[in-house]
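J.: Below you'll find the structures, each written out as structure tokens.
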Structure P
Amino acid sequence: MNIQELERRISALEHEMRSAPADERIALRPRVRGLIRTLGEKAVTVPNTLANINRQLEDEALEDMFDNMPV
């Protein structure tokens, strides 16, 4: 994957994340993690934008998990 392809994929993920309702963003997590895994396998540094997308999706998933816990 060349740098232009990587930037295009990150931009598409970023756009999807912004435009998707909160309950649909969870579906983006496997794609983001897969892209990060692919970059790691190729020894490519994960761009900050992609790391931020991943962090935000994981934060949302964690919040959702605790929001649904009975008290």
Structure Q
Amino acid sequence: MQVKINGEQTEVPDSIQYVSDLTKHLGIDQKTIVVEKNAEILERENHGESVVSAGDSYEIVTFVGGG
């Protein structure tokens, strides 16, 4: 299925059901990100319940420490 991730159309397997599956597929550690789905910020505890559908738009921001 096609979804938009950080502004780019991306093909992901149809087997991806939830945002948590999407981030695992992308190899992103869920502890260090914020996910916006269709212009709405998702609470981390809802990533396993938020359904991924074709045409969805995601912004995934990773926190980076440093100084």
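We did not get these values from a lab; they are worked out from the coordinates using the rules stated. Source: prediction; values computed, not measured. Cβ atoms are built from the backbone, for glycine too; each structure is taken alone.
J.: Of the structures labelled P, Q, which one yields 21, 10, 6 when semi-axes √(5λ) of the Cα gyration tensor in Å, for residues 18-57 alone is computed from its coordinates?
T.: So the calculation was done on P.
J.: Right, something else. Distance in nm of label points 7 Å out along Cα→Cβ at positions 2 and 50 computed as 1.7: which structure among P, Q?
T.: Attributed to the structure labelled P.
J.: Further question on the same structure: Can you spot which of P, Q the value -2500 was calculated from, given it is helix-only ellipticity at 222 nm (-39500 (n - 2.57) for each DSSP H run of 4 or more, over all residues; to 500)?
T.: Computed on structure Q.
J.: Could you figure out which one of P, Q the value 43 for relative contact order in percent (Cα under 8 Å, 6 or more apart) was computed from?
T.: Source structure: Q.
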